[in-house]
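Engineer: Before anything else, here is the set of structures, which you'll find just below.
Read-outs throughout are calculated quantities, based only on the coordinates presented, and are distinct from any laboratory measurement. Owing to the predicted nature of the structure, the values given are computational and were not obtained by experimental measurement.
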Structure P
């Protein structure tokens with residue numbers, strides 16, 4: 001687990017449009033990651 005202010009590890013994912021996104025795509029910019037762990041899951 002990372003803590004506040006710590007540099008994010010390299011990542012990649014597919015966005016809502018099906019395009020691949022990596023952390024390097026945002027080099028030199030501030031990035032805020034937000035997700036809903038239970039989105040689209042039962043319970």
Structure Q
């Protein structure tokens with residue numbers, strides 16, 4: 001699996017962190033992705 005894409009596990013973690021009030025930057029640091037990647041994922045899904 002490529003490091004360029006978010007895994008299902010990443011997406012589940014992102015959802016949980018959003019529900020707990022984390023910022024895109026904070027989530028990005030946790031999953032090892034840029035905050036813009038997190039923002040796009042949330043916007044698109």
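Engineer: Upon calculation of volume of the Cα convex hull per residue in Å³ from the atomic coordinates, which of the structures P, Q produces 107?
Structural biologist: P
Engineer: Determine which structure produced the value -19500 for helix-only ellipticity at 222 nm (-39500 (n - 2.57) for each DSSP H run of 4 or more, over all residues; to 500), calculated from the coordinates; the candidates are P, Q.
Structural biologist: On the way: P: 0; Q: -19500.
Clearly, the read-out refers to Q.
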